[in-house]
Structure 1
Amino acid sequence: MLKAVVFDSGWGGDLIADYLEHELPIEIERVIDWRNGPYGEKTPGEIWALTEKALAPHIYNADVIVLTETATALTMLERLRQEYPGQIFVGYGWDLEIMMRRFSHAMILANEGAKRSEIYQHSKAHFSDGDLAEPDCIGWESRIDEVGGLPDEEIRRAVGNFRGPVILYSPTFLELKPQLRAIAGKHIRIIDMRRALLRDVCLGLKLRGVDGRAPRDRFAQ
């Protein structure tokens, strides 16, 4: 049976692993660095050292390694591919520029590690000043890992009266979907990147179609 290792530093990895298990007939192994996570506020050097240490036992022992920790996926994916050319790596969030081209304005919920990445900065250049809302999400991942959500009032302050697509640019923020829907109702469109990741996993495993069955929209809602 094909095997995928899902790597993260928090709850987002479990959420994506559950999703892949539901969608694909493959073995999923979870590697979650709870002790050192989240990585979003760490330096690139710290992220690399922690990532390489956590993945060392799994490199060349899995058909694909899925990086769902956004800071790792955006800053370390190409380096991992260069260091370990025989291993297939797939990263959450690499379709950001394609996604952003679809909207004239948007809000993005992202950790600091993701915001510092070249991919993020290049992608946001598509927007004029004021067309991209970037609420301060510092500390959100740690608190979601601990209690499974955030106070409604904090989410309400971040989202405000925004009308338009809200991009969940961290798998951990998938936990906020029910709260966002309850608070903002029909006024916002909640978007995550699971479908795009699923497609890339299938390409890495040479499975047919987006999810092994039939083509679908790249961006789940």
Structure 2
Amino acid sequence: MISTSTLAFLRKLSKNNNREWFNAHKNEYLSAKADAEQLAMQLVAGIREFDDSVGELEPRDCMFRIYRDARFSYDKSPYKTNLGIVVQRGGKKTSFACYYAHIEPDSCFLSGGIYMPEPPILKALRQSIDVNSEEFLEIIAEKNFKKYFSAIADANKLVKPPQGFNKNSPVVEFLKQKDFYVMRGVADEEICGKTYLKQTLQAFKALKPLNDFFNAAIEDISS
């Protein structure tokens, strides 16, 4: 679970997103970071019990810097107001499907799958979904999967099927998508509760078949 003090720090940071305030509260940040790192190691250990492909990971392999790269952004705020933990084979810089825990006051969530894949990987995922449509549909219709994740996010998709794919395919709406990830909202009291780790690992275990499906497609183009 996450300490209430971690969420409290992130709330204050969102209202005081400047270097002077941050430097004056550096110890609070370090405490929040350590709290999230502890959760990261618990998640890695728990996920490895049902998905040993994630291997041995350290916090630096799973967490992102709090400092924003605002060089090309209209928003020049120097700090992120959330903490994210991503667990995937080879660490956060690889292209494999992931398990993700997002820590942000009033906006916590669990996620996983593939977000913003590079063009070759996106093409491979679409081809795998198209060729193995029955397997894919069975995975996302499975009872335990639907208990935690209602559907694959479809906010970012094409209007028409991508070139080379049949518009009459039974999975055509999925072929239009540019991302292949799922999300589940988490209340603040849940992420700070004693059952959060157990419930999160149960959700991620339900996600594993989908991640395996995606990773198989990625492995095909990597070999």
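Where does the value -0.83, -1.33 come from, among 1, 2, when log10 I(q)/I(0) by the Debye sum over Cα atoms at q = 0.17, 0.22 Å⁻¹, for residues 83-194 alone is the thing being computed? Intermediate values should be presented prior to the final figure.
Details: 1: -0.83, -1.33; 2: -0.91, -1.30.
Traced to structure 1.
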Which structure, out of 1, 2, was helix-only ellipticity at 222 nm (-39500 (n - 2.57) for each DSSP H run of 4 or more, over all residues; to 500) calculated from, if the result is -12000? 1
So distance in nm of label points 7 Å out along Cα→Cβ at positions 11 and 187, computed for just one structure, reads 2.5; which one of 1, 2 is that? 1
Value 17.6, calculated as Kirkwood radius over Cα pairs in Å from one of 1, 2, is from structure 1
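21, 57, 21, 1 is what came out when P(r) over Cα pairs in 10 Å bins from 0, in percent, for residues 35-98 alone was calculated for one structure; which of 1, 2 is it?
Numbers: 1: 21, 57, 21, 1; 2: 22, 43, 25, 10, 1.
Derived from the structure labelled 1.
Laboratory data are not the source of any read-out in this text; all were calculated from the coordinates shown. Please read these numbers as outputs of a predicted model, since none were measured by experiment. Cβ atoms are built from the backbone, for glycine too; each structure is taken alone.
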